[in-house]
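Quick heads-up: structures coming right below.
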Structure I
Amino acid sequence: MHMKSQEPRAQDRRIWLVRHGESTWNRKDLVQGQLDPGLSPLGREQAVRCARALAGQGQPEALYSSDLRRALESAAPIAEALGLETRADPGLRERSLGDAEGSPNASLGPERSGVRDGRVVDADAAPTGGESVRQLYDRAVSCAARILSSHRGDVVLVCHGGVVRVVLAWLDGVTPDEMAWPEVANGVAIVRRVPTGSTCT
């Protein structure tokens, strides 16, 4: 069903959330966390396509990226297309997954990830040495709020799947214990209105 009221309007302030393009480890189905593989050839193509699409969405005020390589490489064509400088911020890094990093994704079960069947089932579960969903939420939301408070116009955040999920939950007023954990495709931008009167402003 088409919900016109949920569409961003020209006068609305927006946040553009971009997941990096496919990395070499995405392609191998390995847990990345805060390890630092670069983009695959497909990932570079996805970043360029995303940049072209965003260039037709308006003119944001600022572009921020996770300081991990796969995000910075994805931000480069977006910065060029929008005529903006990329500002690297470690607060936008992917969730740290501790001793699971570098292992097959299939080995990271819900008892350590806290996620099952597209939902958060334990917001405090974490691999040894890693972050829980709650810790990721607190870190990424604090970073997004700080960035938004520094600008009056639209902002672009080039980041990671986990960060996109928790920031979207925050914008919707959803807590870590209640949030879904949907698929977020590589190289995709989600443009959302920043709710008026929220703590985002």
Structure II
Amino acid sequence: MDSVLELIWTGSYGSTTIDQICDKAGVKKGSFYYFFESKCQLAAAAFDDNWLNRKIELDGIFSASVPPLERLQKYAEFGYNVQCEIKEKYGRVLGCPQFSLGSEVCTQELDLQKKIQDMLESKRKYLASAIRDAHANGVIDASDAEAKARMIQAYYEGLLTQARIQNDVSGLRDAVHGFYAILGVKETAAV
């Protein structure tokens, strides 16, 4: 599963072959087909596995015990740090795995598209919970937390995609300022 995720994320779903996956994983093609019917099924399982690991990290970042605006700051820092580690490892910024794969397969692999949509919805729910709590605490005026979460997600995924295209993480460093601008937070209030 790690092999397919890496091949897809560093390359593309369409260009990744089952032979490449088997070679990278050190398994025979027959073994692949014993466990998975298709590349799509393996990719879905790999993205599920990766998401479970990320979800553990996001649960900590978005813990209700952390002040709401600090959650958003920690989320931005987490994304920046992950992309820095990826660039160090692969020599490239890879952006969001769900957006990278989703934009490629959304018209071809409907099961994979659905899985990616579910993951992105989960990310949006984390954002909405922080926004809802900040609103309830009177820190921001955002009665429609879901709408603000969609705006922040679109902004952030745009930054991640731009970082991938430009192979430059610098635009991610201050993403939290964009989050705060969308929410109408004055920087001094965030501190």
Structure III
Amino acid sequence: MTRDLIALGFARENVMEFSARPGASNGPVNAQAIGNALWDLSNRTRGGCLLYFSSHGSPDGVVLGDSILQPNQLARILTNSCAGRPTVVVVSACFSGIFEPALAGANRLILTAARGDRTSFGCGQTDRYPYFDECLLSVWPRSDGFPTLGREAQNCVAAREKKEHVGPPSEPQMSIGANIESELPKWR
């Protein structure tokens, strides 16, 4: 995912990756480590914040190594590190819609892979990415900004789930804060 974000134009020095896979050199994967890294990054950059989580999910949150990151924990991390900045949060996991109420704010755009009471699809060993991540990355080049990206990803996921005959549909969610749309970057 990091490689793909850099290919889309994100500066390498402003991208931090945390992974639970063996051999990853980022130290322990937990809420404190992510919060500290985001704090450090936000103190040396001037723009907005983008957080992208792709993991397994439960009705309680997303899996981070041996723990679960809960919506209220992520909300505290964002408030501490990204306070008044335009912030985009993408949560790709089953049940990820549970993050939307806790994270919603006037300066935030939230995209989730599924409703709070639904699973997402494409997490098998033969899949490079879950359907949501694959759709987001595939529609990015033809989108002109994050709101369009979110809507196109929602349509892509719906079409893919229909094609694969899986259900109930995950119904990716998007929340756009009242003040963020004019602050979000456009591209193309």
Subject >> Identity of the structure behind 4, 16, 24, 22, 15, 11, 6, 1 (criterion: P(r) over Cα pairs in 5 Å bins from 0, in percent, for residues 12-67 alone, calculated), options I, II, III >> reply: I
Original post:
22 is what came out when relative contact order in percent (Cα under 8 Å, 6 or more apart) was calculated for one structure; which of I, II, III is it?
Top reply: II
Original post:
Suppose you compute distance in nm of label points 7 Å out along Cα→Cβ at positions 20 and 100 for every structure in I, II, III: which one lands on 2.5?
Top reply: III
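If mean count of other Cβ atoms within 10 Å over residues 60-67 comes out at 17.1 when worked out from the coordinates, which of I, II, III was used? Before the final figure, lay out the partial values.
Working: I: 20.5; II: 13.8; III: 17.1.
So the calculation was done on III.
None of the figures in this text is laboratory data; all of them are computed from the coordinates on show. Fair warning: this is a prediction, and the values are worked out from it, not measured in the lab. Cβ atoms are built from the backbone, for glycine too; each structure is taken alone.
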